[in-house]
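**Q** Alright, structures below, take your time with them.
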Structure P
Amino acid sequence: MKILITGGAGFIGSAVVRKAVAAGHAVVNLDALTYSANLENVADAASSPLYAFEHADVADEPAVAAIFARHQPDAVMHLAAESHNDRAIEAPMEFVRANVLGTAVLLEAARGYWSKLPADRKAAFRFHHVSTDEVFGALGEDGAFDEQTPSDPNSRDSASKAAADHLVRAWGRPFGLPVVLTNCANNYGPYQFPEKLIPTVISRALEGKSIPIYGDGRQVRDWLHVDDHAEALLLVLGKGRLGETYCIGGVPNRRNLEIVQLLCAALDKYAPANTPHAEKITFVTDRPGHDFRYAIDAAKLKAELGWEAKTSLEAGLEDTVRWYVENKAWVQAIRERGFHSERLGLVKA
């Protein structure tokens, strides 16, 4: 099928683009190319005749409508979003515009396009909204999120994502737009912009800088390799039940400090320094409103579609470290554009 993928030059979106093209799908990559987008992430796919790129903002109504009319997609996978909690503290309106308004514009354009399709194509059409487990809020020391967990976001980022989730359901239920939603665990892997925990640790370590950990490092997350996630997303797009939500989880959850220690061990193996990398760990002021723990119960996805994560955490982290070691030029190009892993999101007086 022909899939319109928004945010296809981003971290998760580019993994979906690469996997979709490799599977023989035609892909239209709609991306505004904001600071974390990178067309190098889809360079391999871009050489395929199955790939097309549209430089546009999902909040631009005329541009989005024209892209639907020009490319006539069979499905939409909506991944375009602002996604970094620290940035949301400093610039919340950017998140509201991209995640809330952008989702509404895309939904309305999709509804208008879908409503005019011939009956057979209309019946086959899908709108897949890709979201995060952060919309569910925070857990204590036990329990897990599942598809019945109500939204209870605690940050500006997660609140904008939760609003987008609700908008998708609001276009699906009254208008009949064939939607499906997914909420995922923390992703990691190659091509992740160096502002999130794992690429920040790796890139700073390779540059001989300190390795910051927020607070005491006791926060807990599930971790999902981006290639496993992309596989799950395409499976849900093709076979998920319409109107349903699927939670996509990775390996058993770990504390942030444990993740950093595993990364340091892998860095000692693939990029040894004069001293063990763990000696560069520095505890810094915690992020305001930092959720304590996330965990996902992905039993529904396994039971209905037979999916489960394939990549173990240790193997996935080693592969990720090795990729960054072998692709220092990719990070250096980001540094040359002005991003140096500086701290964002501290509350100022």
Structure Q
Amino acid sequence: MRLGVAFSGGLTPPEVVQCVEAAERLGYESAWMTEGHGGDQFAILAACAMRTERILLGTAISSVFVRSAPTIAMAAATVDHLSSGRFILGLGSSHKVQVEPEHGLVFAQPVQRLRESIDVVRALLRDGAVSYRGQAISIELFDFWFAPRRTAIPIYVAGVFPRMLEICGEIADGALLTWCTLDHAREAAHHVLEGARRAGRRDAVDVATLLSCSVAADPRVARDRMRAPIATYAFRFPRYRKLMAASGFADEVEQVRATWAGGDPERAMRLVPDALIDRITVAGTANECRARIEAYRQAGITLPIVMPRVTGADAVSQALEVLEACSPPGGR
């Protein structure tokens, strides 16, 4: 019963560490840290490494644009040392709407940059030094001044649509999904397998998904906690807006986007339909959430990763409630 947990906004870095400690006690296999605006993921995972012993620690995901490939490799090797070999590197291209306006960087050749970043990271871990000439990345020379604990670290890659999912199967140890319906989970698992087969790989490729999660005795309360993150993604990120629309809610998602763009985010949140929340999240009573996680397993997800969507002064309590309600049977 493999199960991970991920953290995004709503918690301070020390609170994330507190929750990861709890996750280890409850039997979670792995803990993942997103980034965006929620704190430096490698620093937070390093702190988690020093306070835990068994739980795996991963990035979900680290952008190949906002850090250079050698910096990513150095950070990964550092956390891997501090965690005694428990680190997983999750990588992705991020989004043009984040990379350019938020970081002042040019978003170009995202797939090629991702491929080449993985090449550089693997070369540095394996050889300790790299010179590289690619289409998106050119490095004259970068070398580690320390020996990595492992010469190969598992690399998971973010994917949404078929082309990227097949690339995950081709080059990665795992695929990382998010805002995933059960139907999309089945299709994604198929495309990951196709990519692996085409590359002649015999080793299994993990298919993991972040599952935005809220637990409450009243399912309406749990659903209401999901309206803000869904509306935010529908407004800000074309890739996920397209995914939500494809799940059968094209008109509703467009109305949410247009309302937010028109200057009324509160109304946009209220317009998120309950049926969409039920399709792309894990929200409800503890029993309902556990059943939903199992449905994702049956759909082909080999590693469900619950991500508490929390906010407010009692955010830690909300996160711990999710962890306890959804924990593997041996941890409850």
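**Q** Between P, Q, which one scores greatest on distance in nm of label points 7 Å out along Cα→Cβ at positions 35 and 91? Intermediate values should be presented prior to the final figure.
**A** Details: P: 0.5; Q: 1.2.
Result for distance in nm of label points 7 Å out along Cα→Cβ at positions 35 and 91 over P, Q: largest is Q.
**Q** I would also like to ask the following. If Cα extents along the principal axes in Å is calculated from each of P, Q, which structure is the one that comes out at 65, 45, 43? Please report the intermediate quantities before stating the final value.
**A** Details: P: 65, 45, 43; Q: 55, 41, 38.
Clearly, the read-out refers to P.
**Q** Where does the value -15500 come from, among P, Q, when helix-only ellipticity at 222 nm (-39500 (n - 2.57) for each DSSP H run of 4 or more, over all residues; to 500) is the thing being computed? Each step should come with its number before you reach the end.
**A** Working: P: -12000; Q: -15500.
Going through each structure in turn, the value belongs to Q.
**Q** Given a value of 13.8, 39 for Rg and Dmax of the Cα atoms in Å, for residues 67-162 alone, point me to the structure among P, Q it was derived from. Intermediate results must be reported in sequence, preceding the final value.
**A** On the way: P: 16.3, 51; Q: 13.8, 39.
Clearly, the read-out refers to Q.
Each value in this text was obtained by applying a stated rule to the coordinates, not by laboratory testing. It should be emphasised that the depicted structure is a prediction, and the values quoted were computed from it without experimental measurement. Cβ atoms are built from the backbone, for glycine too; each structure is taken alone.
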